[in-house]
Structures are given as structure tokens and as C-alpha cells.
Structure I
Amino acid sequence: MTSTTPPLDFDLDFLPHLPPKTDYKIGCIGAGFIMRDIHVVAYNNAGFNTVAIASRTPENARAAAEARGIPTVYNTWQELLDDPRIEILDIAFPPDQQPAIIAEAVKRPHIKGILAQKPLAMNYQDAKKVVELCAAAGKKLAVNQNMRYDQSMRALKTLLDRGMLGEPVLATVEMRGIPHWQPFLYDYDRLTFLNMSIHHLDIFRYLFGDPERVLASARTDPRTKFEHTDGITLYILEYTNGFRASGWDDVWTGPVREGSLGDIYIKWRVEGTDGIADGTIGWVDYPNGSPSTLNFTTKQQPGYWFRPRWNKVWFPDAFEGTMAQLMAAIQNDTEPEIGGTDNLKTMALIDACYKSVAEHRGVTLDEITS
């Protein structure tokens, strides 16, 4: 009797799950690029209901409202918080200022949920205070770790959950990209780990759980002129079962802004006992809108590389998911998928990276959280 291998399930579940109710009234604080051109665009595409916006600069809020069809503009974020229509607050503000906004927002009974920008705060201890405030007030807090909704990462998580790659052995992310460092970062003592590596550190947690320790290294970026210590960052996450994950976040990539040819990309790879998956992250092609990619091969159906493709992109399509999961948490009275409590482990991992760089050693998460 000949046995046959069952066909693989190619429904990789990479799209956001929208809850039954999606007409919550959203108020936005912040009117920069990420809010104007990403958040609100995604919400409009999904049919969500953005009713008001405010910014540190009222002219920017008015321009964003006109561009995206937002009916109400407030001169201050405090005025927006007082609008009794607002059910969900969406914040895109610098991390040193965001906790103060959240501390005021939790006092408003009409606000049911808060979608905070990542990083939630400047460090683990400040983030923990924010999470505790929201919990005490009964407010749902989600943190916009939007790489978790990149289509290739959702599909990869499906493969891992179904066991198609077996037990994970090694995962890597290699970034060769040049971020736009916002002016508010110029006065911080934390740069790449807190504002760029946070994506990759959090995605490792999403895919594989919490590491036991991290070993990190960093150097300055020759192009970045303001004072900083962590320009180019490298890190290894060690897990108790032997699994390892590593990231190279090269925000320099050579003198490509100074006359050299360049090679800009983000690549990732996961090796397991039963298969391999690799791919690219399309964010570095923004605003061209290149989708992220996924390729995989598995012992469950040997002899093939599978290369599913889609026309959705991280920026802005994934941001439908970051808002939808908060709506679902409000409806179901559950913790958001990217909830504040979970995000504390990501903030602890970032603090551990800085401690590792400063002390030239591996640092456990317990050293930060205990």
C-alpha cells in the first residue's frame, strides 16, 4: 500500500482579521508622515472611522485632515482627549512625550482603547508605569509593533505554528537600509536599538518567544552627525533550548549617499529541523510599495521551493491589522495581540541590548525586569 503526503495548506493567513464592529470613532494625535501617510491611509482603506486629529503644530494637523478627509481638527491634543466621541486614541508622538499623553487619556471615560506608537517609552521602567496606568484605569493598551503585521511575517508565523519548518534552529535578519532619523531623536542618548532594531527584536519575540539573554554590539554611524552611540547594531538572542536568532541593522550601508553605488535591502532567513524559509522586507522600497516576500521548502513535501506572493505591502496595509486587533480586544474584552503587557518584554530586550553594549557581556532579560 502506497502512502501519499497530504497537500500543504497554502492559506497562510497573512491578512489582518477585522472584527465584526469596525466603526469605532478614532482620534489621532500626531500629524507627521507615519500618521498622515500610513495610519490614516490604512484606516481609510479599511473603512475605519477617523473623526479627529491634533498635532504639536496645528497647521500640520489641518493639512493632514484636508488630505485624508478627517472632519475635525483640534489645536491641542488635550482638546482632542476631551471630545466625548473619541472611543479609540491613536498616538504617533515621540517616546519621551507619549507617556504623558497616555496618563491624561486614561482619565477620559469615553476612551476605550489606546494604540500607542512604538517605542512605548524611553526605557523599560517608564513603559511599565504606562502599562500599569492603563491596567488600573481599565483601558486596552496596544503598542504599534507593526512589523508583526507585515505579510511575510504573518505567513512565516503560520508556517512555524503548523510545524512545517520543524523545530527552529537559527533565524537571522540582515538590514542594509538608511532610516530617516526624525529631529526629536537628536537629543536622545538612544538611537538604533530603540528606534529601528526594535522592529526586529520584537519580531523575533513574536515568532520564537522570549530569549534568555542577548549579546549586543554597536558602533557609531559615519553618516549620522548628531551625537549617538548605537548607530550600526548587531545582536544575538540566546534561547534556553539552543535556538539562536541574530540581527545586523546596518543604517550606514556604505557611502551610498556620498557618491558610491549601493545595495539597499532587508533579508531574513529561518532554518528549522524540517525546513527553511527566507524572504525580503519591502519597507526599504517605500514609497514604491514593494511587497515583502516569502520562500520556503519543507520535508513534508520534499523537492520543492514554494514562493507564494501577494500584492499587499507593509506600509500602509499592515496598519489595518494594528488597529483591527485593538478593536477586537475591546469587543471581546481580551488583551490586544500587541498589548502593552507583552510589549514590556520587547522594551526589556532593548534595555538589555544597551546594557550588553555598555558592559561588553551577555545580559539576561531577568536583569532588566527583576
Structure II
Amino acid sequence: MKRIKIISIIIMLLLCFSCKSGSSINDNNEETEKPRQYAFTAFDTQCSISFFGVESDVKAEDYYYSMKTLINNFDEIFSKTNINSEIYAINHRTSDKVTVSAETATLFDIAKSFYEWSYKKFDISAGTLINLWDVKNRKTLPTDSEIEEAKSHVGNFDYDIKMLDGDDAGKATITFYGDKLTQYDLGGLIKGYCNDALKEMLNTNDDIEACIVDLGGNILVTGYVAGRKDGNFRVGIFKPFSENETIDTIEVTNKNVITSGNYRRYFKIDGDDRVYHHIIDPISGYPSNRGLDSVTIVSENGLLGDYLSTTCFLLGEEESKELIDFVRSNEKLGDKSIQATFVRNDGIVTKYPKNVNVK
């Protein structure tokens, strides 16, 4: 379920000085620390990485290239259009068994649980529908027969996974038994999964006081902001269909802030006010229409945040609450920081749970 999740970062640095150890914040309002920022393209979108507290440009560039290499690796593995990717190999398989990396196998494994938890709304096997709608290029509605044909190939989790060892350690085989025309799409998980790997990398580096990773709207913030006593970042959520106007602000650190919305990738038909966007309901076969313009998830776990932002948009506000409660209380997942911010079609902003401390 590939989609673009758009939020704006508003880093409110209040003229300050930060100790180079990164262990404390001194709010003396004498100096503003400016980040070293790097922009690039990955996952078919604009991305950036910003470092705070790195002592030299040389070190910052070394850190950037290390992180960029990791991002490029994920992009190459999971792209559905790159003929060298593992997802492309799966979707164009000539036999039932495909050898993949452990990363791909992990996502295919957990996607089965995500599918059941979402009342069968979060479906990595819905690629035929996603490809059919192709909102980037489509200008007319697909026909009912086209939608029904595409729907006939979704909901296909008839595969087995075997992790390999020995010389093949780090790889796995996926054996597919079901519909050979099923197209798989991991776009609803890739960036969050990548954020978790980047966070692990950043947590092992004491030279970086703080970092912002923006993978096309999937935001990861680590460390503490100079000039604020609590050290938190302020992340602004765009007002849907506006010119970069924010509708809400969230204060976080060491968290992911991930948004799914209907207002960046869509098309309209003459005489029809409806927005035909890229978040497709695999059950109806049409773009989701559950009364929301966007859902933003704050979480420690990027993979969960990515999953929940899409799934909650597909479920709607009320049905999402049960899923959020389940995820927050699940002992294995253990992410008590999860909070959703819903922006309804009428512009009303609500949060669930209301009183959770997401900082």
C-alpha cells in the first residue's frame, strides 16, 4: 500500500547553547545551533537527513553516506518497479519458490498478522488494485469490470517462508501456492521498517546529538533539540489540501511521526467533487472513504507506525481505536507511546488516546 505521507517539520530552536556531550540542554538563549542537512531522492520521493551536534562537515558527511547506503539498500530490495529488486522478482516469478533476503521474508511474515488485525484492510497482496488505480497517471475512473478483476487477485497470503542457514544465512525462501497473478506491494511498510534500522544505527553513535530523518513524510527524530528545556522537537502536521499550512503540532523526541493522507496523490473527474486518492480499500476496490483526510501516528516503532497510519485511514476513526488499544496493550509489541491524530474531512482534529505522553 504505497502512499506518500506528508508532514512538515517545524523545529522551534529557541536561540540557545547545547553542551557538546549531548547530555544536557542549557536554555541561555545566546546561540542557535543550525543542522547540517542533506537532501536526496529515495523511495520515489524527496528525502532529507539533518544532523545536530556533529563537530565537522567531514564527520557529518560520513554519517550521511552510511545512512544513505542503508536507505538505498532498502529501496533496491523493496522497489516494485526496479527489475533487480526482490519484490519485482516475486511479482514476476517463473517458479513457485523465490529466494529473498531476511528483510523481505520478515515483512512477508508479519504482513499476515497485520492483515488479520486490520479486518483484512491492510493487504500487501493488493498490488493489482494499486496498479490499476495508478493515481499518478490516471485521469479516468477504471471500469467496474476492471475493479472486479483486480479484486479477484487480492487477499492472497497462501505462502510459506523458510529461513536459510549455513552459507545462505541471511536469506530465506518464500514458496507461493496461490494465485499466480497476485501482485505484492510492501509500500505501506518499507519506510517505517527502514526508520527502525536507521534509529538503531543512530543509537550506536554518540557523536550525533540529534537527527531528523524525513523519508518523504515518514519522520524519525532522535536526540534532543538545543534551546528547549525538555529537548523535544516540534513536528507540524499539514492541513490537508493547503499550501504547507499546519493544522496541529506534536512534541516528540526519539519517535517516529508518520502520516497517511488523501491530499498529495490523487486525481479528480470533471463534474465530480470526490478525491480519488492512492490509499485503496482492497475490499471495496475504491479509494478509502472513511471520513478522514489524514491520520498521523506517533510511535517508537517505525514499522508499527507505518502500518497503523495506513490501516487507521482505511478503518476510519472509530474502528481504529480498537486496533490502537490492541497494539498498545500487546505484550510482544510493547509500544505504549502510540497515539493517533485524526484530521476529519470537516477539518476537526482529534487524538486517540487523548492523554498519552508521546514525548
For this session: Check the numbers for mean count of other Cβ atoms within 10 Å over residues 104-111 across I, II and tell me which is largest.
Result: II
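For P(r) over Cα pairs in 5 Å bins from 0, in percent, for residues 80-175 alone, the calculated result is 2, 12, 18, 21, 20, 13, 8, 4, 2, 1, 0, so let me know which of I, II that is.
II
I have 21.4 for mean count of other Cβ atoms within 10 Å over residues 120-127, calculated from one of the structures I, II. Which structure is it?
The read-out was computed on structure I.
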Seminar exercise, completed: FRET efficiency 1/(1 + (r/R0)^6) of positions 72 and 112 (r between Cβ atoms, R0 = 30 Å, to 0.05), calculated, reads 0.60; among I, II the input was structure II
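Any read-out appearing in this document is the output of simple, stated calculations on the displayed coordinates, not a laboratory observation. No experiment lies behind these values; they were computed from the predicted model shown. Cβ atoms are built from the backbone, for glycine too; each structure is taken alone.
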